[in-house]
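Where a number appears in this text, it was derived from the coordinates with a stated rule and is not lab data. The structure presented is a predicted model; accordingly, all values stated were derived computationally and were not measured. Cβ atoms are built from the backbone, for glycine too; each structure is taken alone.
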Structure I
Amino acid sequence: MARTFKSITGNITKLNAPYFAEKRKLWVMMVKENDRWLAINSRDEAKIRAYHEQLESQRTAANLGVKVQATSLDGNWLKAAEFSAGMLQQANVEDPYQMMTAVESHLKWKREAEFIPTVIEACDYFFTKQSKRQLSQHTMLDYTRLIRQLKARFGDRLVSTISPKEFIDFIEEPPHPVSQRARFIYLKSFISFCSGKMNPHCQGSAWVKPGVLQWEAPRTDFHEIKVYGYDQIIQLLKVANEHERLPHFIFRLFGMLRYFEMIRFTEVHRKVRGHPLINLDGKRIVFGPEIFKKRSRNEHRGRFYANVHSTFMAWLRYFDENDRSIWCSVNLERKIRRKIDGLEADRNLLRHTAITYHCIAFKNPLQTAFIAGNSVSVIQNHYLNMNVPEADALKLYELTPEKAREIGVL
């Protein structure tokens, strides 16, 4: 270990340049401190000459009334320290030890940053985790959209550096309150993941600060839930029959399936005849895990339509006897729905109509919720239109194939 020079802190009245002593094979520098001579020795010429320059600067500063102290910092570090001190002084920080606190905070952040991913990496971890949950296709499309938007907005930034204000701006980017609320719901799931919930990548330390999501949903105006009127249903079924897709629309109206559930149901088998989930003798339809992909706390993976209503059974037997297909392409279903003026863009209108008419006709919302695969509260808030006359609801459940033939549907 190299020997350090004696620290000179007193008043330097005389300072001789270093010289080489042949007999001792040493470099020697004489310094007169407080009227007392001191000898500084070293075998390293460069080191002793550097110390001589430092003491010379110290002596000159003392003569000018400036306090200069020795430091082990080299030029770049010394300039950085001086610049940092200047920044603190400009910020009116009176305690110089705040520089040490700032350095300590920076080192702590740097250590944490080694384990905090970028937004792109966090999104990939999150999407992989959600993909393993067997969520519905609709939900996964929403998550896909959220991930794409987060990556485009924040990119390679560390997820911990995004402020609450930036998240609020991200949520409020869509102009419509309903779109904002939907984005908030899915973003909340992402933030929970980054906070450590079901996240094996966080190593016990959250990636984001608590309370980073501070958005409050605005109040929305009450609006009537849209459903088809009875005459519109008849018109829709006539158009569907013209395109040879009547079984598909009958099945959705009486089975109360979601948009993507109907797609998955026909992917299992396209016809009533031979469909493994339809039991005509037992009057029972099974919407199993391959159809019903809505998660719940109890990990429920399916539902049943037991004791199928007689009108629905009549249609199912009709389709079975005539070997009709219940399949319909997405584009063709959209084309048929657009024949009803004013309701062209409402993709979920069939399910809203099916649930509303069943609920009003049988006055048993719990049974309706069980068949439809949701809850009574969800039906009340999102599906039920109480302006539908009870007589119209009953007429729908009297619309057997024979009745449909009489009014020109078949």
Structure II
Amino acid sequence: MEPLLEVSELTKHFPVKLPIIQRLLSRERHVVHAVDAVSFALQRGEIFGVVGESGCGKTTLGRTVLRLQEPTSGAIGFEGLDITHLKEQDMRPLRRQMQIIFQDPHAALNPAMTIGQSIMDPLLIHGEANEEDAKKAVLDIMTEVGLSPAEELFKKYPADMSGGQKQRAVIARAVILKPKLIVADEPVAMLDMSIRARILELMLQLKEKYGLTYLFITHDLATAKFICDRIAIMYLGKFVEVGDAKAIYREPKHPYTTALLGAVPIPDPDRRRFKTLPSGEVPDAIYPPLGCRFHPRCPVSTPTCGWEARDVIDLLELRALQPDTAAIDEQNFGPISRLRAEGLQLRIPTGQRGIDRVRAHVEKLRGQAPPPMAGAVARTLVEGTDVLVEFQPSQDPGLRAVDGREVRCVLY
């Protein structure tokens, strides 16, 4: 069957606002790489999960797919129709077929409207029914999602209801138009653990009854395992592993997926799980790493993963936290701020220290650096009074077919 939703190389960048003087001095255009060249197809009746830590681009992906945000590049196909750059008046008839469940039910409902009015609003906006028929449809869907007694709760305001009731109202509002696609953006993240399972079961029941298709966004691996047919693990704007949910949980391939699953607690004190936790912090999305974006934190990285000059700066900043190594580095290199990282090339001004002294410390530092980073250095040379450290060129490995799934890793 033709996919309900087909996304190809979808990219969404947000421009960074800089002071006017900095904009005049810098010709480079700075953007946040929220979503970078993401592709997937969503079959009818499928629940496709997008899993990743906060800030990886999950919500931006969901909102861009629905054209709530304008894509920077790429293509979005819905039922065979290219909607990538449709004008809003042309998108409007499609809105009833594409709905969203927002993460925060408290902010998703208008506090000045009753629950019944909020759920009824889509029917009236799209001209699906008059007010009398719309109210009857609202009472029916409220009963169906567990908002009972419906007649009484219809007149309640959001402030009078619990978090679980608000989320049920948000789900009812998304379902009342009988859409074909629902983007569920962390639909249970703001709810207590005691009612999460009930909301997920409700979503599954509505899926079976109305033939819904979900793009399910979550950071909770247990939730994704419970509800999703396929999942995509997302890191810093890119998919790193895509495949059947059970297969990925049974045998993760990408080191990031392994780290995520290793961090999930096991409710058995006698069982121990081997953890391979990533080192350091998530890189800046304005300057994403070359090659595999996970490589600076990866415990099994190789010299071909995408090492660059900025990784040396990060290493020196890490060494600067220790007084002994900080003093030695400053004596031989000077302040870190004087070093210039230009793509694959690190420029170290020698000043009064002498070229031989700086080159000797580069070799010493190379011996103390992580082996993959040290092995990625192509050569060290002299240009005028500067010492240059050049890294081997590398490329994003792309998603590769591995045992019935796709993995973005040079290990395969």
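Comparing mean projected area of the Cα convex hull in nm² across I, II, which is largest? Walk me through the numbers before you get to the answer.
Values: I: 32.7; II: 25.6.
Biggest value here belongs to I.
Please state which of the structures I, II yields 11 when relative contact order in percent (Cα under 8 Å, 6 or more apart) is computed from it. Source structure for this number: I.
Starting from the value -10000: which structure in I, II was helix-only ellipticity at 222 nm (-39500 (n - 2.57) for each DSSP H run of 4 or more, over all residues; to 500) calculated from? Mind showing how you got there, number by number?
Numbers: I: -15000; II: -10000.
Only one of I, II returns -10000 for helix-only ellipticity at 222 nm (-39500 (n - 2.57) for each DSSP H run of 4 or more, over all residues; to 500), namely II.
Computing FRET efficiency 1/(1 + (r/R0)^6) of positions 56 and 224 (r between Cβ atoms, R0 = 25 Å, to 0.05) gives 0.95 for which of I, II? Going label by label, the one that fits is II. Structures I, II were shown, and distance in nm of label points 7 Å out along Cα→Cβ at positions 32 and 280 at 12.3 was computed from I.
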